[in-house]
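Dropping the structures in below, format is structure tokens.
Read the figures in this text as sums done on the coordinates, not as results from a lab. Just so you know, these numbers come straight off a predicted model, no measurement behind them. Cβ atoms are built from the backbone, for glycine too; each structure is taken alone.
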Structure P
Amino acid sequence: MRKLFRSAILGLVPLAVALLGGVARAETPELNFGIISTESSQNLRARWQPFLDDMSKETGFKIHAFFASDYAGIVTGMQYNKVQVALYGNKSAIEAVDRAGGEVFAQTTDMAGAGGYYSHLIARKDSSLNNEKDVLAQAKNLTFSNGDPNSTSGFVVPGYYVFAMNQADPKVIFKRTLNANLETNALSVANKQVDVATSNNISLEHLAKQQPEKRAQIKVIWTSPLIPSSPLVWRKDLPAEIKEKISRFVMGYGIPGRAEAAHEKAVLESMQMGPFRASNDDQLLTIRQLELFRDRGMIESNANIDAADRQARITDIDGKLAALDARIKKLGQAQKFGVAQ
């Protein structure tokens, strides 16, 4: 355990034993909690700090907020043990699980307790764009602000449902294509800096509270199917006793019956959330499918790829899709018959 903690910088503090006055005392572990950059760090810190303060108080750990300029920064932070726990979108959680030693352990819910949210395309309220067909038809004359490439709702979901399913590449079809976080996307639409952008219902709800005059200038012109709510991920190699304290705090936070329930509910409401649910890496399966479907469509329609290479790549993707489908069906049967997986 000491070897793990010694390797972290601004991460888990070494559990060295200091002798003060002849009494042995272990140092307090410190954890960095990564928060994906859906908007400015200032706004995110204001909403998340009370939750992190409560987490510090209950677990006995020193919890620090960790922000980066993009989603990849949080994944990289976890990869190099500068982030031990993080809120991700499903797409960035896949990156954390696959290359940063991460493991999903919980899932957010909305204030109604629903375990999902929606991706949107948005435009100015006075725009002639009213649906995704209008966007595709007029794309050559439009400036489009896409989401962070590691954003589930800002990039992957519209990338599949709006673009890949219509064999359209946003980098090619638009007059100009940008990438930004969801807050910037919404403000860029409201301020007439872009014609259309990606967003999600959570980000728009935050904007309605913080800058209602800007939200009033925006209309939703496309809505996705339900997306699984954002997961919480910890480093898989965290010591079991630290995981147990984190899990107990997260899963109990805001639950009725606790002495602190009213305060915790207010904190969650300020974050536009309800209590957390237990989860695991399987919640990422459908997003993995979407990414593969999107990639398959783009490869299939790309005339610049050699025919043999194209077929080999499609065959490889089809094999991965079949494996994911089998896993999802197995999970469905397990849930139907109450079998733990």
Structure Q
Amino acid sequence: MHKRRLILASALGLVTIAATVATVAVASAATNSYEAEASGNTLAGGAKVASCSPCSGGKKVGFVGNNAGTLTFNGVTTGTSGSTTLTIYYASGQARNASLSVNGGTATSISFASTGSYTTVGTKAVTVTLKSGSNTLKFSNSSGWAPDFDRITVASGSSGGGTPTAAQLMAKLSGCSQISNGKYKTDEDSGSATVAVCQKNGAVFWKSDMDIDCDGKTTTQCNKNTDCCYQNDTFCHDTSDNPLDSAHLPYIVVPSTSSIWNYTKYGIACGQVVAVMYNGKLTYAVMGDTGPTGIIGEGSYNLATSLGIDPNPKTGGVDSGVTFLVFTGSANRANPIQDHNAANTVGQNAAKQFLANN
């Protein structure tokens, strides 16, 4: 448990890590995220995993290119065939190029602007054509070095079949069958309690603010200097029994059990997958921490960043407009808890089932 910080939530703009590189968000579309260093990818010709504290998962893949090094993302999935937006998260101290081959096809060249350093992450959005199901994306450079790669995200279509979208899920959450015995406050110093926990078939949800939980593993973003109320532990731990990493893992905080609501009675435990929606954006996160018994609405630094919310633990967060949809039952838990790719897979399947059952 941790003490809920008092947040003066304000700036709601999309976070841009490097001034020269714009972050692209796809309205009302779900995204699948894939880490460059994931064990299922193929590294060849000298490409290797390196530490990178600001990077997602704390790692990146470097030494791609120079006519030898290649990085292949395997198992990149999408629900329908056709064009989609691929967002590449990368770091590079100078402008560089990389070639991208999709499913073994002809490679196309992509230009990457400098992000300022090899530990500063920026993004590059391109349009690619994928097939329904599993795809491979291979990065190379035959004439020089490519940038270092952090991760990629693939946006699904905003309508029709395929991966559920924020709009589709939100359409099922217009009413509230209240299961909490009363309501929660959004902050310790807020006036009345206004947030109820509601139930749907196979899920519970609430609509609230979102404050920033920066507890857990000490990182550049989350430590006793950046957060007045920082604690170096979280209720849930990873497979090595270490606290979770707020800077690199999307997770939410649920209220500790009380007479208002006992989350454990609804099939919710560490690693439970959650669809978090804000301003048309959707991110799959996990239940990672517990908070005070009387307030609700908190997420990790990384979750805020992915939703376009200011992640600063002192000044960030947002006052309203965030929906937390927790898929209940043991089948809807990410394993391991720190694997965001697992959360995406479980979340997409749970979201499809939720739409079918509600």
When distance in nm of label points 7 Å out along Cα→Cβ at positions 92 and 108 is compared over structures P, Q, which one is greatest? Q
Matching task: 5, 23, 30, 24, 13, 4, 1, 0 is the computed value of P(r) over Cα pairs in 10 Å bins from 0, in percent. Pick the structure from P, Q. P
Please compute mean count of other Cβ atoms within 10 Å over residues 60-67 for structures P, Q and give me the label with the greatest value. Q
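Which of P, Q yields -13000 for helix-only ellipticity at 222 nm (-39500 (n - 2.57) for each DSSP H run of 4 or more, over all residues; to 500), as computed? Present the calculation step by step, with values, prior to reporting the outcome.
Values: P: -13000; Q: -2500.
Computing helix-only ellipticity at 222 nm (-39500 (n - 2.57) for each DSSP H run of 4 or more, over all residues; to 500) on every structure in P, Q gives -13000 only for P.
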Candidates P, Q; FRET efficiency 1/(1 + (r/R0)^6) of positions 116 and 324 (r between Cβ atoms, R0 = 41 Å, to 0.05) computed = 1.00; producing structure is P
Quick check: 4.2 is what I get for distance in nm of label points 7 Å out along Cα→Cβ at positions 68 and 276, calculated from one of P, Q. Which structure matches? Q
